[in-house]
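Enquirer: Multiple structures are listed underneath, in structure tokens.
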Structure 1
Amino acid sequence: MSRDPDERLAPGLHLVATPIGNLGDISARAIAVLKGADAIACEDTRVTGKLTHAFGIATPLLSYHEHNADRMRPKLLARLRGGERIALVSDAGTPLVSDPGYKLVREAAASGIVVFPVPGPSAALAALIVSGLPTDRFFFQGFLPAKAGARRTVLAEIGAVPSTLVIFEAARRLGVTLGEIADVLGDREAAVGRELTKLHEEVRRGPLTQLAAHYEESPGKGEAVIVIAPPSAETSDAATTVVDIENRLRELLVSHGVKEAAAVVAAEFGIGRRDAYARALALRGGER
């Protein structure tokens, strides 16, 4: 049911999607909700301040992010219980997708506070639909862990999922990350969406190794989304081999040094000692 533009915004928590780059992507409803709210909870008041200034929105901004969430959440919930209208936004895109907020939603819902979705832009979906890869089933990973060993473990886990994979990454790290993904998952077809909806928007498609080589030579700026094809029989076998190698290395690293473990695995799996050593070193680093 459509709402009369002059009707006051309903009390509750409003999850408002905002542009990921192009300000023209904001919806009329999103603007109305942000104007009608008693406060806007946002990750960075400077970032959201630029958006509110652009659309003449005078609603007060409240800082709510992962570092102050435990302190701010009770305050926001108290205001919501008092009948206020609070809008929650992220720095860009749909809130709660790879950013803080789900605990606030969960606790608000548990308290009987109404939560309203105000849908709109999403970097993950924008990259998925332009990738040229299957869209009927997809798995959203978000950002991979920072440590190499943990990254490989996560990649091995999600690599077996029979769906298109969606991963966030900083553009400057694309070359390294794409290379690691190819190493673990095999040379699957993929696409990279960089700076989507912005002035320097780029969508590049091809095998993971080809994309890795390109971004090693020409690292870009800004944010990127990596979209990876579902596993084929060939790439599934490659991913399984990597999992077997790394599981064996983990076993050996309990009682062996990195060099010794790498030598054993190189002999057992018929891979190069340098490759085995690099994997062992990454796993040992990831466990620190």
Structure 2
Amino acid sequence: MTATAPAATHFTDHFATLAPRYDLLLCDIWGVVHNGVTAFTPACEALVRFRDQGDRAVVLVTNAPRPHDSVKRQLDQLGVPEAAYDAIVTSGDITRDAIAARPGQAVFHLGPERDRPVFKGFDIRYAPVGQADYVVCTGLFDDTTETPDDYRETLETMRARGLTMVCANPDKVVARGDDLVYCAGALADLYRDMGGEVRDAGKPHRPIYDAAFAKAAEKLGRQTPSARILAIGDSVRTDLSGAHALGLDCLFIASGIHAEEIAGGDAGEALARTFAEAGMTPQATMHALAW
């Protein structure tokens, strides 16, 4: 018997038609609010207008492997208005909790120098992989030229020594301008495949959402029922999966990291196949966030 193809995914043109259903947005940053090079003005305006409705909150939830204050500086530089959000929670924040739980241990930092703010304020002993007690992976040393395969020897040394990898960014790839670059999640996947132990700090795992709920409660003065919370993101692996696990509605943004998968054909049919393969379907889909 021939399997029935999933029904094509339909796109919503205006976030304004969805907004009245929700009091809290958990909004991804990369791929939704900006692409690392340019801020998306319509997305920023949509978040501002949502907050203008009164007694509502927007928490930006990102797998950036840096603390929230570092991410805020980047948002300021890109021109993302402060009126678009109430708080920022990052996987870097959750990674700092994991670092704090290992006082006195030597760490091997697998990632670029720009991610060192995740260690700020700790009495850190850095060590090479052969002498470290654990690993914090924030990404590739050079994500413009390297691939995960370049790290097999390092990962094998880690596995042989039984080192735990704290993955500070569970994303596998992220859009930077028009390019996709590998993130720490790609190295974490390879390390798992090799038998290594990985502890993920960000989406789709629960701790980052709990931190976001706490920030929202501070702003609103109350807990928000799950039915009134909407997650917005461009990743099936992290945003849709995280929302699905928590029983939250999800608005999927198609112009992010899955854009190449749906290019050159019927985007609705391509997305429907992607969602069917994942076994999850968002409540709504937009090409890009706009009011």
Structure 3
Amino acid sequence: MISLPISSLEDTARKIRKKTIEMIYRAGSGHPGGSLSSTDILVSLFFGGVINYNPKDTKWEKRDRFILSCGHVCPAYYAVLSEAKYFSDEWLSSLRELNGVLQGHPSSVHAEFIETSTGSLGQGLSVGIGMAIAMKLKKEKAKVIVLSSDGEQDEGSHWEAVASAAYKKLGNLCLIIDKNGMQIGGFTKDVLNLEPLIEKYRVYGWDVYETDGHDFRELISVFSRFNEEKDKPKMVICRTVRGKGVSFMEGDEKYHACTLSEDEYRRAMEELS
């Protein structure tokens, strides 16, 4: 487990965003919007003393399990894993290569450090429930953390999992929602308005929190609740901005998924330098 001071987390997040833009530009395609909005969440988890992990032993029995349910934002996740020394930065240049380790969505078939393959939205929480139940049966103290997107809340399978997790009293299960207000079809409120989201989770029996998804102090403070021993699953809504950190990408529908031009790449890297 790594716990860096706030100033170092900010520097790390800037570095992760640069790596993310570089990866997507070199690959010729990718999802910059959600990758950038989720960066500070991922940095807080892996470098803010939240997730217990060991990059030298990816199957360590005492590790916390992390599932990137919104698998399309994996460029930021891969950048974080490289920074955490799971693999060399050289691997980042292979994003989306055929049969490569760093697939366009996380694949446990191609990469042994990935807990489970994701990308089909609405499935990650269900897998997390299975892991959480198994860990409770084995009396393991580790936790399962699932990162989801607000667009993913549209999936019916996700809500079946929400109901099941509370019914099973999975206090070792933690869900984070990257709420940047946008999805591939536009603004989430226009595609399918699920508000009031907080109340819906509470009715199902979850402990629910909300925070600024770009404030490291707030993020680490609320994520510390993941270690509380309760019989309720925990959920945190993180209010974020799509494309955060690159001014011309922030809040722009174009950057859900795209090919970055040389000019866009250059401008983004200059802003992040």
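Every number in this text was worked out from the coordinates using simple rules, so none of it is lab data. Note that the structure is predicted; figures quoted are calculated from it, not measured. Cβ atoms are built from the backbone, for glycine too; each structure is taken alone.
Enquirer: Work out which structure the value 0.45 belongs to, where FRET efficiency 1/(1 + (r/R0)^6) of positions 25 and 153 (r between Cβ atoms, R0 = 35 Å, to 0.05) was derived from one of 1, 2, 3.
Expert: 1
Enquirer: Here's another thing I want to ask about it. Comparing distance in nm of label points 7 Å out along Cα→Cβ at positions 41 and 225 across 1, 2, 3, which is largest?
Expert: Answer by largest value of distance in nm of label points 7 Å out along Cα→Cβ at positions 41 and 225: 2.
Enquirer: Hey, percent of Cα pairs over 31 Å apart derived from one of 1, 2, 3 reads 41; which structure?
Expert: Among 1, 2, 3, the structure yielding 41 for percent of Cα pairs over 31 Å apart is 1.
Enquirer: Tell me which of 1, 2, 3 gives -9000 when you compute helix-only ellipticity at 222 nm (-39500 (n - 2.57) for each DSSP H run of 4 or more, over all residues; to 500).
Expert: Only one of 1, 2, 3 returns -9000 for helix-only ellipticity at 222 nm (-39500 (n - 2.57) for each DSSP H run of 4 or more, over all residues; to 500), namely 2.
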